[in-house]
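J.: Given below, in the form of structure tokens, are the structures.
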Structure 1
Amino acid sequence: METLELIGYCSSVLIGIILGLVGGGGSILTTPVLIYFFATDDEVATSYSLFVVGISALVGILQRVGTPFISVKEGLLFAIPSTITAFIMRGLIMPNIPEKLMFYSTTIPKNTLIIIALGILMITTSLKMLFSKEKDKMNKNIPFSLVLAFGMATGILAGFVGAGGGFLIVPALIFMGLPTKKAIGTSMLVITIQSSIAFLGDFNSEKIMGANGLNWSLLLTLSGLTIIGVLIGGRFTKKINANILKKGFGVIVLVIGSLLVLDKLNTF
């Protein structure tokens, strides 16, 4: 086993722990792990990320069955527009985006654009985590149009960069009136539905399916390790200060996002 692969496997456990603790962030880290530690094609990595995080989030849901930390009603209300949008992105829009895009006089490969977008998203998210002071909001009168907008935004995100959008879903659910702990559990319901359906949309992509089909060995191995992390994170979610965890995760996301952007900009 090569050193990079070993780091990638260890990172998968860490990703699961983060997903189990904060209900998001798993997929935004899984894509870079697949690209840099397992030499996976950029666009294929976004698809594999959806599978790994979708399966792992399902385990997180099962771990919380019988607890007050999941709200099915709010989860489904959010998941429906999010899932439909993600499926359209993966099944119809992404396969039809040209492999090379022209911006003024510069040609940018689609894979490069995806990773730059992911990096910028990671930087923006990390800054929000590091400097925002979020509090639970018990606002039960959120307009349906706003819920629809939140759902569609995370669906577009999941479809384009292969991120489940948990780091957006949790604040959105809190804004809809859920306490933080319940928002974390409910976000896993949304991520499971959204990521799974979006992944099915990739069966329309010849590039992702490949000549020999999906790399099930890699997918199942990473999923298994991430699930172990989710189980660990779920057990400690009540014992770790959420604010400290959020700040630490924010630093990790900021560093990785910055490296992604710098790496791709150096190709020009």
Structure 2
Amino acid sequence: MFTLNCKGRLLVVDKPLVMGIINITPDSFYEGSRFVVMEDILQQAEKMLQDGAAILDIGGQSTRPGSVQVGSAEELQRVVRVIEMVSLHFPKAIISVDTYHAEVAEKAVNAGASMVNDISGGDLDPQMLRTVGRLGVPYVCMHTRGNPEDMQRQAVYEDVTREVLDHFIKKIAQCRQAGIKDVIIDPGFGFAKTMQHNFELLRNLEVFHMLDCPVLAGLSRKSTIYKTLATDAAGALNGTTVMNTVALMNGADILRVHDVKEANEAVMLITRIKSKHGKETE
């Protein structure tokens, strides 16, 4: 069991949690996750919370491989007002800001976010780790290489599991040195990884628990799923549920998803399967 201090509110990870994705962008890879109208954003936030989301992850910039980065000024314009409004309408919601810019992280936390989700693990902004340490919020530290525009050219490993694990050993030490108390690790499925790397990391996911940090799995509707199934992101819900189920069986503590209801149902069933003392039902 883990506890995460989200600006004075404890988020207890005694069973897997679901993080719902809300993208305030026009170009995220999955069209169903894109929102720009405030009314639609609030409706989606409400639906995700009702479906069992423990965390809402709000981002203002697509970080899919090959995406063009818009910069912190545009990102701030997209996310700060949204975080303020979601926080106002749903004051009990735990909000994460999906950014690799320290300035965006700080202003988002001041606006109501209580977690930072950084795809670069602090590598794209040298101020990020110190900023998060000063803010005193949990930090999702993801593994990748390079930046979204060139990351796939750097997907070369001798042993992807060992190299990602070694990366986190060093990165967690840096986080602690910066004053970050609650670190969540994300192996970065699809980020500077081939399909083969993604499947290998999923098979070996339990290895990352030796780091004594919650493990986040972000597999939702990604190309590893839809290319394997010869479909597209819109047709990848069933495949996502399968992959999320495997991640849960292999020890994932948090699922980052577009479809909260289905992910939460997987959590409920896997929790029952793993329980030795579950109540019998007809």
Structure 3
Amino acid sequence: MKHGIGLAAAGEWGPQTLAEAAALAEEAGWDGIFLEDYITHWAGNDVPTYDPWISLAAMAMKTRRIILGIAVTPLSRRRPWKLARESVTLDHLSNGRLIVGIGIGGINDPNNFDKFGEVTDIRERAIMVDEALDILNGLWGGEPFTYQGKYYKVEEVTFLPKPVQTPRIPIWIGGGWPLMGPKQRAARWDGSCLYKHTYGGPWQDMTPDDVRTLKGFMESHRESSTPFDIVIGGRERSSDWEMEKAYIKDLEEAGATWWMEYVEPSELSAMKARIERGPLRID
């Protein structure tokens, strides 16, 4: 089981402090550090929000080992060729330590879609994301590439350099569990970082049975035999660390490969303390 920590590129987490946070996380023994991708942070318009991709570049320069990633970027509001160039650049800057998490974006998220004239229909966004994923993969290949879809068109072009990582930069798919769309999309790529879909209700942890069901789905639907990551978590650590470790152990035995702990935006010293205490490793 690998342990990641998720941060918001917002509030007191500016590019400089995020670079310091990444160095702290590497020293504290975390396996990965991941940023959210918002134009305006979910906590409100009055929360300062920073670009996660530029912040990841700063984080790459301050670290040597830790995995860096986005969890997740709403690909329907990104130009796939621009994201392809940004991600390849980060992959080289970090010497092959980047993971790209992809989603369709929040269902009710006016500050990141409606106010900027982005597509709000979920079905349309899903098609856009699938087309954009094909384009990412094609451009990363470093060979002449052409694409014609409903929403995107690429005339023959070759993107160089290729990523450091082979066969490509890993792609994790986010979305609601157990919705069929995110499961099917994830089966095409390298991992899933799904959350329990509660239709606006309170947070619910995925259970070990959920993980076993998800693992079984991937085993029966994936055409590739390459390794597949099942990423679970996405909330703050509970106060009962022994209970939390038992839960993480059960998830690992069910087939999860990453546990993701989130640090809510708050006072800077408190957030740094949550990073410095390190992951809850299973003895």
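J.: Kindly point out which one of 1, 2, 3 the value 0.10 was derived from, the read-out being FRET efficiency 1/(1 + (r/R0)^6) of positions 37 and 173 (r between Cβ atoms, R0 = 30 Å, to 0.05). The partial results should precede the final answer.
T.: Details: 1: 0.45; 2: 0.10; 3: 1.00.
Corresponding structure: 2.
J.: Here is a further query. So if we calculate FRET efficiency 1/(1 + (r/R0)^6) of positions 125 and 253 (r between Cβ atoms, R0 = 30 Å, to 0.05) for every structure here (1, 2, 3), which label has the highest result? All intermediate terms of the calculation are to be shown ahead of the outcome.
T.: Numbers: 1: 1.00; 2: 0.70; 3: 0.30.
If we compare FRET efficiency 1/(1 + (r/R0)^6) of positions 125 and 253 (r between Cβ atoms, R0 = 30 Å, to 0.05) over 1, 2, 3, the biggest value is for 1.
J.: Another question, if that's okay. Out of 1, 2, 3, which one gives 17.8 for mean count of other Cβ atoms within 10 Å over residues 5-12 as computed from the coordinates?
T.: Corresponding structure: 1.
Throughout, read-outs are computed from the coordinates displayed, never taken from laboratory work. Small disclaimer: the values here were computed from a predicted structure and weren't measured. Cβ atoms are built from the backbone, for glycine too; each structure is taken alone.
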